[in-house]
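FYI, it's all coordinate maths here, none of it is from the lab. A quick note: this is a predicted structure, and the numbers were derived from the prediction, not measured. Cβ atoms are built from the backbone, for glycine too; each structure is taken alone.
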Structure P
Amino acid sequence: MTDPRRRAILVTSFGTSFNENRARTIDVIESRIAANHPDWECRRAFTSRMIIRKLRERDGMEIDFITDALARLADEGFDTVVVQPTYIMNGIEYELVEDAVGEYRDRFAHISLGTPLLTEDSDYDDAVSAIEADIIPAAAEVAGEGAAVVMMGHGTEHHANAAYCQLQLKLMAAGHRNVFMTTVEGFPTFEDTADIMEGLGFSDVVLLPFMLVAGDHANNDMAGDEEDSLRSYMESRGYRVHCIVKGLGEFPAFEDLFGVHADRAIAELGGPE
């Protein structure tokens, strides 16, 4: 078996400056992956230089950028590395990590890159199951079973934005005609989603972020009082709005899914775990 001191799992996130939310999401996922693989060292990297800089200047917290983390592992003599991202889809941030892994591939004997939450077709089925296990019951608890549930993703101009549409269709195929996807910066827009909901008889709407961490977007673009927030928009369309400001990383079913993806990445290395 490979010397466990030379094997590392690098959990890679965009990052957040909301310390309490990070503790309830990223920290929990990292701890769960580490507990599942005690013979591996678990490390952290962020891909937002802005957040890394803010945490350093505000809190004195040092977190490596993805390339710095890989360089550090190579310099410390690790020969086997798994990089597991906590992203939702294969978008811009994931491609950045892919490039970094490619750049440092020759510095390790073995390296494997895990996949985001929504990658293979079966991942969407797993996400629907997680929504059924945690999100739908949470929404029903605050607004009743007859409420619409609107999950707000970030959205992107990248073609990976299609993941939201596939998940929407998977939810509909599973019989969840009251669960909707929307995005801040992609398709469907707030207006698109409200138009789809129009005439379906909903009085109450529960909003949740379809993001790992309930950071700035969840607190402001979704639940904020500003005129252009999702909350304000849905209220302007006549709905009673309820907000659950919890990232996906705070729901156990989604925490488990990121652990499953890390397990797959380790399995792809071959040999004993």
Structure Q
Amino acid sequence: MTSSPEVKSFFDQNTNSASHVVHDPATGACAVIDSVLDYDLVTGRTGTSAAEPLIGYVEANGLTCEWVLETHVHADHLSAAPFIQDRLGGKLGIGANITVVQDTFGKIFNAGTEFERDGSQFDRLFNDGDEFSIGSISVDVMHTPGHTPACVTYVMGDAAFVGDTLFMPDYGTARADFPGGDARALYRSIRRVLSLPAETRLFLCHDYKAPGRDEFSWQTTVANERAHNIHVHDGVGEDEFVAMREARDKTLNMPKLIIPSIQINMRAGDTPPPENDGNVYLKVPLDKL
């Protein structure tokens, strides 16, 4: 059983997003985690320049894509999952509480009865404690809500993919003010992640490069987070964290891509169905977010 999977990360500076290819050296099986589809907010055009290098890496190294995984429904970039699946194959997985997100945002966007809110757009819905494999790598699923209700962390040997739950120690933690978010749940999820062995590598979904740091970074360790995370290092209690997080969230603007991202990502990266003119449209709800 492989205890230290190999990870290759790809950073999209347009959305400050990190995607990861994790693979089993013994079998060449791999998973793609948190892929990114290009989106131009002004023109509404999509593209694949962020996803192509990732696909090229998988193909150049002769890897077999078994899974396309999402840590949550992203609000800051569009998922490239359908494009990845079309090119590489693999089953698409996300946390089982995607149904909560679909119900919440299905109402916000008035998605209609044709939009299924049962997670059926995905191949696998993961519950807390579920296990699956990537080649000979055993993967444990941790439900880590707070940022969103559907957030999960994928633990694979000495590596864990935490989505937006944690950022680099000098930047802190995820916001918890989206519909369904909860700062108290976030704290408890973080402490659970930080109970993993100290040497566990943590792979993040974003980096916004805290002031004073020259380079983007998206990999840290449990020990580093416990010692240095500015929001939630050891010694920070739950009430203190919740007060900080809620106050900070009140000062934040919504992500610039939240409206297109949620409409696409709650559908597993697919677009809404075309309207009677054959074109696809996204909605902009007024005074809702």
Answer label among P, Q for the case where percent of Cα pairs over 29 Å apart, calculated from the coordinates, equals 33: P
Computed -12500 for helix-only ellipticity at 222 nm (-39500 (n - 2.57) for each DSSP H run of 4 or more, over all residues; to 500) - originating structure among P, Q: P
Entry that produces 16.6 once mean count of other Cβ atoms within 10 Å over residues 185-192 is calculated, selected from P, Q: P
If distance in nm of label points 7 Å out along Cα→Cβ at positions 41 and 233 is computed and equals 3.3, the structure in P, Q: Q
Mean count of other Cβ atoms within 10 Å over residues 145-152 - highest-scoring structure of P, Q: Q
Which entry (P, Q) yields the derived value 2.0 for distance in nm of label points 7 Å out along Cα→Cβ at positions 33 and 169: Q
